[in-house]
Structure 1
Amino acid sequence: MSRATLRCLYYLLAAVVIVLDRLTKLFAARNIELNFGRVQVIPNFFSITNVENTGAAFSLFADWPQRVRVPMLVGFSTLAMLVVGYLLWKSAARFTWTGLAMAFILGGAIGNLYDRIRYGRVTDFLHIYVGSHSWPDFNLADSAIVCGAILLCIGLIFGDKTASQN
């Protein structure tokens with residue numbers, strides 16, 4: 001596979017993550033009451049909700065003043081997106097776990113960055129819980145970033161040669 005084709009594949013994967021993230025956030029926002037609505041998917045384990053996160057992961061910085069918080073989070077997300085996009089462009093010599101990971105991370109970062117720039121907050125809607133124990137709500141972009149981080153670890157532990165035998 002040529003470098004150009006591989007780059008297109010990676011960036012297309014990032015674009016798919018962005019589109020799916022937007023569609024799922026719009027679905028939650030339009031169909032589930034903000035902060036109160038809940039659709040139980042797997043009883044006592046998983047629900048679809050609709051909450052707004054003005055902070056970062058786990059609502060970090062949510063209590064900071066908006067005039068400081070939003071530019072800081074937008075700036076950090078923009079920097080991360082540019083670095084990952086550049087690394088993805090430069091490293092696209094062959095299909096690797098690292099390239100796949102960076103495509104997921106790039107798509108997730110852009111998905112959440114869009115929300116921060118447009119709304120000053122991110123819509124979260126995936127809620128996992130067991131009894132009274134609950135994980136903070138998250139979204140598809142967050143999931144893509146976490147999956148990308150896991151793939152980066154796999155690439156570091158086992159080497160990128162495991163993704164493709166060229």
Structure 2
Amino acid sequence: MSYVDWIFALHLLTAATLVGGFVMSWIVVVALRTADAPDATLSLNRVATVGAVIIVVGLLGTISLGIWTATLRPELRPWHGWAIAAIVLWAIAAAAVLRSFLEYAKPAAKARELIAAGLTGPSEELTALNRTATGLLLRGIASTAVVLIVIDMIYKPGA
């Protein structure tokens with residue numbers, strides 16, 4: 001394998017990491033919708049933190065290694081239409097998922113606040129925070145953008 005092949009392989013590995021991180025995050029988002037107690041919320045938040053790190057590693061790896069691959073391979077260029085589309089979709093996915101991380105940090109903060117106050121039972125306010133519509137919408141936008149990137153990378157329209 002050549003140097004360029006290794007960079008491309010690492011790009012694909014980080015893309016798989018990104019998709020895996022999103023799958024993991026969706027599992028947590030769905031599970032969080034049923035959590036109504038502070039301890040359950042914090043337990044899921046620990047798993048969500050791992051997923052967030054995986055997503056960030058995937059985001060950084062895909063964009064950097066993807067642009068690197070496009071500059072190294074003579075048939076690919078970062079200014080091709082499909083590459084620009086992927087970069088724009090990547091920016092949308094990154095912005096949406098990072099904003100969703102902030103939305104899903106609110107229930108964890110509330111859970112810590114409740115535990116500090118000695119309230120460990122179910123909380124309607126915590127349940128409402130766990131079911132954040134904004135966080136769900138942002139995660140959906142980010143996931144849709146990632147799926148569109150995968151489609152764009154497979155078919156490379158206009159190439």
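Identify which of structures 1, 2 gives the largest calculated value of distance in nm of label points 7 Å out along Cα→Cβ at positions 54 and 118. Don't skip to the end; give the middle numbers.
Numbers: 1: 2.0; 2: 4.0.
When distance in nm of label points 7 Å out along Cα→Cβ at positions 54 and 118 is computed for each of 1, 2, structure 2 gives the biggest number.
With distance in nm of label points 7 Å out along Cα→Cβ at positions 46 and 142 derived from the coordinates and found to be 1.5, which of 1, 2 does the value describe? Could the numbers behind the result be given before it?
Values: 1: 1.5; 2: 2.2.
For distance in nm of label points 7 Å out along Cα→Cβ at positions 46 and 142, the value 1.5 is produced by structure 1.
State the single structure among 1, 2 that was used to calculate FRET efficiency 1/(1 + (r/R0)^6) of positions 70 and 110 (r between Cβ atoms, R0 = 30 Å, to 0.05), giving 0.10.
Working: 1: 0.95; 2: 0.10.
Attributed to the structure labelled 2.
Given -20500 as the derived value for helix-only ellipticity at 222 nm (-39500 (n - 2.57) for each DSSP H run of 4 or more, over all residues; to 500), which of the supplied structures 1, 2 does it correspond to? Mind dumping the intermediate values first?
Values: 1: -20500; 2: -29500.
Computed on structure 1.
Have a look at 1, 2 and say which one yields 1.39 for Cα Rg over 2.2 N^0.38 Å, for residues 6-101 alone, as calculated. All intermediate terms of the calculation are to be shown ahead of the outcome.
Working: 1: 1.39; 2: 1.29.
Working through the options, I get structure 1.
Of the structures labelled 1, 2, one was used to calculate percent of Cα pairs over 13 Å apart, for residues 62-125 alone, giving 65. Name it. Let's see the in-between values first.
Numbers: 1: 65; 2: 72.
Source structure for this number: 1.
1, 2: which one has log10 I(q)/I(0) by the Debye sum over Cα atoms at q = 0.08, 0.15, 0.20 Å⁻¹, as calculated, at -0.27, -0.87, -1.24? Intermediate values should be presented prior to the final figure.
Details: 1: -0.27, -0.87, -1.24; 2: -0.29, -0.77, -1.13.
The value was obtained from structure 1.
Assuming 18.6, 56 is Rg and Dmax of the Cα atoms in Å, for residues 30-85 alone as calculated from a single structure, say which of 1, 2 it is. Walk me through the numbers before you get to the answer.
Values: 1: 15.4, 40; 2: 18.6, 56.
The structure behind it is 2.
Taking FRET efficiency 1/(1 + (r/R0)^6) of positions 38 and 150 (r between Cβ atoms, R0 = 25 Å, to 0.05) for each of 1, 2, which is largest?
Numbers: 1: 0.35; 2: 0.10.
Largest one: structure 1.
Every read-out reported here was derived from the displayed coordinates using simple, explicitly stated rules and does not represent laboratory data. What you are looking at is a predicted structure, and each value in this text was computed from that prediction instead of being measured. Cβ atoms are built from the backbone, for glycine too; each structure is taken alone.
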